[in-house]
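In structure tokens below, several structures.
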Structure 1
Amino acid sequence: MPKMIFLNLPVRDLAAATRFYEAIGCVKNEQFSDDNASSMMWSDEIVFMLLTHEFYSTFTAKPIADGHRNSAMLIALSQDSRAAVDAITEKAAKAGGKADPRPPQDMGFMYGRTFEDPDGHTFEPMWMDPSASGGA
């Protein structure tokens, strides 16, 4: 079995969050989705588990952070090109997210932008020139 990453994210409105993640390219896995959670496949190995606040609270005694006011993590998403970075950021904005809460980062060999989902979870789509790291 390949190693996988499951990111469990608390969301206030499960249907709206599901639509947002579909808009940025995820596919809902109905087998692991219900009224409490949407399993959103980013790839075969990376899954965003969108959990209602009530369901998320069954996994932790800690209070749920308000992603609009607090930051707990930054989720970087590699992209195939600068254009792909721009495209996913624009899709996020059109789907109810917030594009560019900080200025885009352009270092020549690496380019990135930032967007937030409707719950304030922060994503950083980024592209890096493979030749800059010794890759092909």
Structure 2
Amino acid sequence: MAARSTSFRLGEEARQRLHERAEREGVSATALLERLIIEGVDTLEHPGVVYRGSGQDRRAALAGGPDVWEIVARLRELEGSEEERIATLAAETDLHPRQLRTALEFAARHPQEIEHRLVRNERAIAESREAAEQRRALLA
């Protein structure tokens, strides 16, 4: 999507805090503002979802719970219908089925973000297994 210029005024306190935070994160005020708007709209549309992580590695999660991609990964491992999987995961955890549905709805609206996290996690697991094999071979 091409960027388009948008003009609006910020109060002095908002402007100052935006610039201070952007400087701490090492990003432009515009980049930070864009991220805050996107994340803010997401949290309004999906109550209970928050964002965690550093500026370059932000991820959606349930407030007080796991990352959304982790929930999707576990739901994929389970058998049954969507509701059966949700019931099973709710029984395994202290998460309410409503929270799991919130995470699943977020994931459905942001499939590329979730798939990216799932692929990244699978890659990390494979690299970890390979490193363990190399250590075992070294010590054999």
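State the single structure among 1, 2 that was used to calculate log10 I(q)/I(0) by the Debye sum over Cα atoms at q = 0.15 Å⁻¹, for residues 32-111 alone, giving -0.77. Intermediate values should be presented prior to the final figure.
Values: 1: -0.77; 2: -0.51.
Matching structure: 1.
Suppose helix-only ellipticity at 222 nm (-39500 (n - 2.57) for each DSSP H run of 4 or more, over all residues; to 500) works out to -22000; of 1, 2, which structure was it derived from?
Matching structure: 2.
A value of 12, 40, 34, 12, 2 was derived for P(r) over Cα pairs in 10 Å bins from 0, in percent; which structure in 1, 2 was it taken from? List each step's numbers first, then the result.
On the way: 1: 12, 40, 34, 12, 2; 2: 10, 30, 28, 19, 11, 2, 0.
Structure 1 accounts for this read-out.
For distance in nm of label points 7 Å out along Cα→Cβ at positions 48 and 120, the calculated result is 1.7, so let me know which of 1, 2 that is. Numbers along the way, then the final one.
Values: 1: 1.7; 2: 2.4.
The structure behind it is 1.
Looking at structures 1, 2, which one was relative contact order in percent (Cα under 8 Å, 6 or more apart) calculated from, given that it came out as 15?
Details: 1: 22; 2: 15.
The correct label is 2.
Comparing distance in nm of label points 7 Å out along Cα→Cβ at positions 56 and 96 across 1, 2, which structure shows the greatest value? Present the calculation step by step, with values, prior to reporting the outcome.
Values: 1: 1.4; 2: 3.8.
Evaluating distance in nm of label points 7 Å out along Cα→Cβ at positions 56 and 96 on every structure, the highest lands on 2.
Throughout, read-outs are computed from the coordinates displayed, never taken from laboratory work. These numbers come from a predicted model, not from an experiment. Cβ atoms are built from the backbone, for glycine too; each structure is taken alone.
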